[in-house]
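Engineer: What follows are several structures.
Each reported figure results from applying straightforward, stated rules to the coordinates on display, with no laboratory input. No experiment lies behind these values; they were computed from the predicted model shown. Cβ atoms are built from the backbone, for glycine too; each structure is taken alone.
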Structure I
Amino acid sequence: MSGIADANIGTTPVREGSRFDEAALARWMAAHVEGFAGPLTVEQFKGGQSNPTFKLITPSKNYVMRLKPSGPILKGAHAVDREARVMAALGGTGFPVAHVYGLCTDESVIGSTFFIMDMVEGRIFWTATLPEVSHDSRPLYFDAMNATIAQLHQIDYAAIGLEDYGRPGNYYARQIARWSKQYLDDTEAGRDPFMDKLVEWLPAHIPDGDETAISHGDFRIDNMIFHPTEPRVLAVLDWELSTLGHPVADFAYHAMMYRMPSLVVAGLGGADLAALNIPSEADYVAAYAARTGRATLDGYDYAIAFNFFRLAAIIHGIKGRVIRGNASNVDAKARAEALPLFTQLAWEQAERAGA
């Protein structure tokens with residue numbers, strides 16, 4: 001098992017800075033979670049999610065709690081109420097998400113907003129080469145992911161009450177402006193020649209045709225729980241970045257794994273796909289296009305370039321926080337040092353898209 005998996009799988013006792021009144025939580029669950037019966041035991045998941053996540057154990061059933069972290073946070077960040085809302089809405093359509101039992105926005109209960117969902121038992125894969133599964137079954141796992149993201153993008157968001165979940169339309173222009181501003185404003189992190197070119201090129205070459213769908217925002221293989229033995233997605237996790245967005249951009253973020261170096265989680269760059277029996281990028285894109293009723297996936301290379309730019313902008317922000325001494329993640333310095341690699345990759349994608 002990889003070090004990444006070791007660091008993220010399983011639970012630990014609740015960490016010092018994450019403790020809360022467990023008796024108060026049990027009382028709330030007794031009043032609001034159908035079928036709940038104590039006693040309640042609480043453990044904390046190891047995973048580095050930005051929202052603290054807990055395993056709630058009872059004699060008859062286990063649950064998961066997502067908690068908004070305490071202290072000052074950025075506006076719009078750590079919105080567990082949004083996560084609960086989109087998951088509850090999607091659950092009613094048959095889309096694979098954990099069942100949401102309840103949301104509590106009364107911070108007097110345990111000190112912060114939280115929601116309770118089902119504990120889905122299954123497999124999480126941390127590398128996209130899928131070394132854990134058989135050669136013959138690997139294409140089936142990729143097909144399951146492809147079908148799941150296609151299903152998400154075909155759901156009528158207005159019909160399930162999510163018409164105000166984000167701003168429909170003009171997604172690329174708004175996102176490029178947001179990440180360009182963050183990059184340009186962080187003068188301490190410095191400028192990068194590839195980023196400077198992308199800031200100019202991307203807004204001038206937004207593809208024709210605008211679409212809006214529910215966008216997961218972080219649809220990666222390690223954000224899915226698969227059936228314990230079958231190539232089937234049981235639950236898509238981590239909806240913190242979800243919004244209304246462009247479906248091709250959301251799919252391209254997922255398919256970016258094909259061009260991502262293997263040194264990054266879920267990267268397939270440089271892998272021998274034929275030997276591994278993993279579908280080619282072209283076949284994977286064609287399968288999504290067919291599932292969503294498209295003859296071709298127009299704007300796909302542009303969407304890949306945009307997503308690499310977005311990732312590079314995020315890493316540039318991490319570099320700034322490292323320089324200022326307020327980066328919280330232990331891996332922040334290593335990520336900041338990788339910035340030139342990501343900005344070059346981002347520009348290479350723009351060149352593939354016609355820059």
Structure II
Amino acid sequence: MPRADVPRPGSFDLLSPDSIAAAVEGGIGVGSDGTISVYPSYVNRVYGLRLDDEREVIAKFYRPGRWSRDCILDEHRFLMDCDEAELPVATPLLLSGGESLGELILEEDSGETAFFFALFPKMGGRNFDAELDEDWLRLGSVLGRLHAVGGRREAIARLRCDPSNLTMPLLRGLLDEGLVHPELAGEFEELCARVLEYLAPRFEGLVFRRIHGDCHRGNILDRLGNGPGSGLLIIDFDDMMSGPAAQDIWLLLPDHAEKCRRELSLLVEGYEAFLPFDRRELGLVEGLRFMRMVYFLAWRSKQRGDKWFRESFPDWGGKAFWETELEDLRDQAELVLSDIA
């Protein structure tokens with residue numbers, strides 16, 4: 001069975017070293033030495049450049065069509081609010097026009113493609129692997145501080161992390177675009193719909209605030225030392241959304257909630273040094289994991305037209321791929337629905 005049609009080659013293929021350097025130099029009004037480092041990023045494109053004034057900056061080019069200008073500015077406001085509260089984050093630099101968001105327009109045969117971009121100061125650090133109790137308390141404390149800032153204003157343009165507003169539209173998109181193999185689409189739809197219907201009422205009455213949204217351990221860096229600029233650094237707010245605290249907490253766990261009671265308890269203890277935690281949210285962890293699995297499928301589907309993606313994942317979208325994904329979703333659904341008589 002042939003794979004579903006994919007869109008034309010991803011527009012990121014248009015980016016060249018010259019266009020990247022021109023966007024950065026024009027945006028900040030300072031030249032660069034022409035050296036461009038490529039950083040790993042699942043969805044966007046991220047590059048490191050050294051400016052003529054000796055500063056090193058990170059240039060983030062947002063995937064065209066994924067976020068609106070207002071969505072990205074919600075991300076930037078959150079980062080600026082965190083910086084104002086002295087929470088360690090990488091805050092976007094203001095460009096020459098006084099805004100944090102720039103735009104690069106490139107020509108192609110079918111017309112123009114616009115790339116939003118932002119520049120950030122380069123801030124180093126190493127991955128933080130929590131092992132000791134105090135490590136988990138530190139992580140919980142950072143999240144408590146982050147969510148305390150998150151509650152200070154709304155992110156009107158951003159996604160809302162609940163089954164109806166986040167996951168169901170993603171599910172419908174995968175199905176309506178014909179991305180799920182036709183022999184498996186029926187079971188995929190029925191399984192996801194059953195889990196989401198079960199989860200939806202469990203989000204009612206919870207406090208929603210601005211959260212990171214993708215707060216896995218790879219997005220927490222440790223800047224060693226005891227002086228200014230040391231401590232834990234939170235990076236990559238691209239998936240920020242409004243949601244319950246548990247969405248950021250569960251992503252830090254090394255395994256399923258049932259196997260991580262110690263870590264979960266310590267995270268909550270550290271969190272509550274800055275903000276109360278609603279214990280009802282502990283029952284959402286495996287449901288949020290299921291939602292994340294659907295989110296990740298939709299996330300990856302947006303990249304299927306990129307040359308690098310097709311070369312790196314040639315089997316994405318085939319029957320064998322969907323058989324494996326469906327098996328994983330069945331296993332996770334069993335954990336979510338295990339308390340149904």
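Engineer: If you work out relative contact order in percent (Cα under 8 Å, 6 or more apart) for I, II, which one comes out largest? Provide the component values of the computation, followed by the final result.
Structural biologist: Working: I: 15; II: 20.
Comparing I, II by relative contact order in percent (Cα under 8 Å, 6 or more apart), the maximum is at II.
Engineer: Check the numbers for FRET efficiency 1/(1 + (r/R0)^6) of positions 156 and 204 (r between Cβ atoms, R0 = 30 Å, to 0.05) across I, II and tell me which is largest. Show your work: numbers first, answer last.
Structural biologist: Numbers: I: 0.40; II: 0.90.
Once FRET efficiency 1/(1 + (r/R0)^6) of positions 156 and 204 (r between Cβ atoms, R0 = 30 Å, to 0.05) is tallied for I, II, the winner is II.
Engineer: Let me ask something additional. Where is distance in nm of label points 7 Å out along Cα→Cβ at positions 12 and 36 largest, in which of I, II? List each step's numbers first, then the result.
Structural biologist: Values: I: 2.6; II: 1.3.
Top value of distance in nm of label points 7 Å out along Cα→Cβ at positions 12 and 36 goes to structure I.
Engineer: Given 2.8 as the derived value for distance in nm of label points 7 Å out along Cα→Cβ at positions 44 and 244, which of the supplied structures I, II does it correspond to?
Structural biologist: Values: I: 3.7; II: 2.8.
Derived from the structure labelled II.
Engineer: 27, 26, 18 is what came out when semi-axes √(5λ) of the Cα gyration tensor in Å, for residues 84-291 alone was calculated for one structure; which of I, II is it?
Structural biologist: Numbers: I: 27, 26, 18; II: 30, 28, 16.
The value was obtained from structure I.
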